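Colleague: Heads up, there are several structures right after this.
What follows draws every value from the coordinates through simple rules; no lab data is involved. The structure presented is a predicted model; accordingly, all values stated were derived computationally and were not measured. Cβ atoms are built from the backbone, for glycine too; each structure is taken alone.
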Structure P
Amino acid sequence: MTQATAESTTRFADAHAAVLARADAAGTGALNDTRRAAFDAFTAQSIPTLKHEDWRYTDLRELNKTDYAPAEPNTDVTADDIAPFLIPNLDTHLIVFVDGHWREDLSAIDEHPEGTAIGTLAQAYAKGCTGITDYLGKQVDLETDAMSALNTALMEDGAAIYLKPGKTIDKPIHVLSVATAKAAGTMTHPRNLIVAGEDASVTVLEHYVTLGGENYFNNAVTELFAADRAEVHHYLLEREAESAVNISTLEIHQGEKSDVHSHTVLLGGKLVRNNVRPTMAGEDGHCLINGLFVGHGDQTLDNAMRVEHNAPNCRSRQFYKGIMSDKSHGVFTGRIVVAEEGQQTDAIQSNRNMLLSDDARMNARPQLEIYADDVRCTHGATTGQVDPEAVFYFRARGLPEDVARAMLIYAFAAEGFDRMQLVPVRALLANEMIAKLPMANKLSAEFNEEIKQRLYRI
């Protein structure tokens, strides 16, 4: 082990010991052996560097500059504080975590069908809910994924959602994670589990936001298991402060004829890494991976997709778009892996990016790894600027240049919104997108509305 590796792992050792010490009181003492094994796996790997192929464009040395400590429970946050982060016009089951700790008083879990469970990981372990606990760690490779190993070593709580076969939860489940970031150098490691039995159906929205402005580290892992013919829609909205480091990993396991939709939107953070890794293990499965990342300032927004086709007749679709301005840096790494058993795979991967300044950067790496001989796989990536001919077209019809550019940027992003079934989420993101347009300060609220109305008439 190098000196740098030793220093990197040592700085998390005290946090690991603290989590182990308070696990029994939290009801998760049964996880301590798992935590220890995970910390050993993390120690063997340490924080990835630019020499790691999967991290060659994203520098995590920021994590070695701060002695992070687990965030303590915060009881000061009120319902008024979280109200701005609720989704307007969307009726949900609400699970709220503040600095990684469940706040029952802020959560609102309504009646749901018998045979379904909506709660927390700590509750599931305290109650011995094997329908949830039997799945923990089954989709994560601790020996090759250092950040998931660190999450497992330091996990304390997160959302736990379970549906028995044939069950449906009609209302979306909103998992709101609030970081207060009142003190620099705090960290959380949320661990979420979603288990949908055969023919079950559920929609889950993970949402990461910030109340404070200090540097903090959020390292989240979600394991999603969709059994045969299950349908799961998963949303990840990252809207944190621009001082945050956020690493989010979604591990998906799909059964026969299952249908999983993953929608990701990255808007905040200083350094953000988004991992989405479906494994299509059952025949005739379908998976949609849809994402948008919008960077400005000196943000780094890194997206890493890996779709494994391990069964025949499966379909996957990847559509990711990036919009980068100022000195921001975007990364997209997409890999489709078709195993020998994955005959008649139908897979499409598309990454399109727009640079709004000379200093913005984008690295795109679309990849295919195919071991079957009867497949249809396509992949591609494009990076460009706002089309000057399209700007001219709008200006010829009386629109100012700034408005024309705003409409084109918005239209570029809106295609991803249209794939989302939750209309209130689409509306929220449309407003967020307009607020982030470089020329937004020149446009009135009425003009912003006119942009959307004209866009939908085109």
Structure Q
Amino acid sequence: MRAPWLWLLEKECRELVVSRAWWVLLFAMGPLVGVSFISAVRTYAEVSGLNGTSAGVGEALSPLVGVWAPAFSACELAAVFLLPFVAIRLLAGDRQSGGLKLESQQGMSPFARILVKAAVLVAGWLAAMLPPLSAILLWKSYGGQVYAPELITLGFGHVLNAGLTIGLAAAMAAIAEHPSTAAILTLGITVGTWIVSFFGAIQGGWWERAAGYTPAAMVAEFQHGLVRLDTVLVALVLTLTGLGVAAVWMRLGIGVRRRAFQSAAIGALAAASVFACTFARPSWDTSEARSNSFPEGDERALLQIHAPLRIEVHLAPEDPRRDDLEHRALSKLRRAMPNLEVRYVSATSIGLFEQTGAGYGEIRYELGGRRTMSRATTAEAVLEAIYSLAGVAPPAENEGAVFRGHPLAVAPKWAGTIFYGVWPGLILAGAILTRKRFQ
């Protein structure tokens, strides 16, 4: 006698391959990747043809930033606008067809059943990621450089993002009575994360910190080769929360009030877990260009500083200097110095009428009772201020360690044929053959 989970796995796989939504997802991935990849390769070739190997433009000639992040951005679009319909079709279809009653008779717990369904959806998503993965082979055939750690990081980030979508769509499909309602709820929550990002960019403070854990911000970090443990843990907690809520609402014969209370308990536990996860500090820079880290010599020098460092930045959230300071210096400094406290001070969100006031634009440093002030937002200026306060000699510059990039001035040959012709043709043929087999 077969194990119940094997029966359910076979059933869900069959449901997936006959799902029109999944075939639409597969079909759309080819052109989406094709547009992004071809445009990225052409731009990369133009930059490479302008003698872009000199110091200072190495990041522009990093395949991760120049090619892979744009090419894999198709996965982000698909995860937001296409994958939810696949998940909702797989889960809500059982309720409408009566398959949910048959599943409940197999002796499996609701959470085990939802895990099997989620595993099938993840497998379907991995199949949809074949076009961007095939772009790696194309790039390699052009003579391009491939750095495995950053590609693994990028792929992992998009799988994690897909997991968030699956968890959210599963919860909405289990709660809502109709698939269209579940789709609207899923899209509404997705748009809500964009609103959080918008308020974070304008208001700063807690909004800005919360925006750092939205799917868009998470994917952006992976696209630059940065893996943060807190972000990964928060994504896993939210995914499991969605699946847990879906398991609660999949149980038949349980009152709505009881399921609502259980869902609220899961939400409270998830909120506490997310709060705890935000204190996880480890992170890893897997980019070949070390775009998320200071030079190794500077990192060794910063490790010699054990006193707490306090930085007070008098810049408004929408001031471009603040964004430059955060991404080029402070985000790297947080990884190198755990005892760092950064405080942003501003009276308005745009800072337009603050710039004439005394103190606006100042960056104040305090380390071991010593203080200094600067207005420069470059990474070099930040490090110089810290070294002067700590009495640490700046490390000598190592020109050999500077990332020069990997220029490649080639046209995206065969990419259009593969992504606009071969891939859609294979998907159409597969869809037709599958439909005939299961009719």
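Colleague: Among P, Q, considering only distance in nm of label points 7 Å out along Cα→Cβ at positions 19 and 147, which has the greatest calculated value?
Modeller: Q
Colleague: Now for a separate question. Ranked by distance in nm of label points 7 Å out along Cα→Cβ at positions 35 and 91, which of P, Q sits at the highest value?
Modeller: Sorting by distance in nm of label points 7 Å out along Cα→Cβ at positions 35 and 91 in descending order puts P first.
Colleague: If mean projected area of the Cα convex hull in nm² is computed to be 21.7, which of P, Q is the source?
Modeller: P
Colleague: When relative contact order in percent (Cα under 8 Å, 6 or more apart) is calculated, the result is 23; to which of the structures P, Q does this value belong?
Modeller: Only structure Q yields this read-out.
Colleague: In terms of distance in nm of label points 7 Å out along Cα→Cβ at positions 307 and 379, which of structures P, Q is highest?
Modeller: Q
Colleague: Moving on to the next point. Given a value of -7000 for helix-only ellipticity at 222 nm (-39500 (n - 2.57) for each DSSP H run of 4 or more, over all residues; to 500), calculated from one of P, Q, which structure does it belong to? Walk me through the intermediate numbers first.
Modeller: Working: P: -7000; Q: -20000.
Of the options listed, only P reproduces it.
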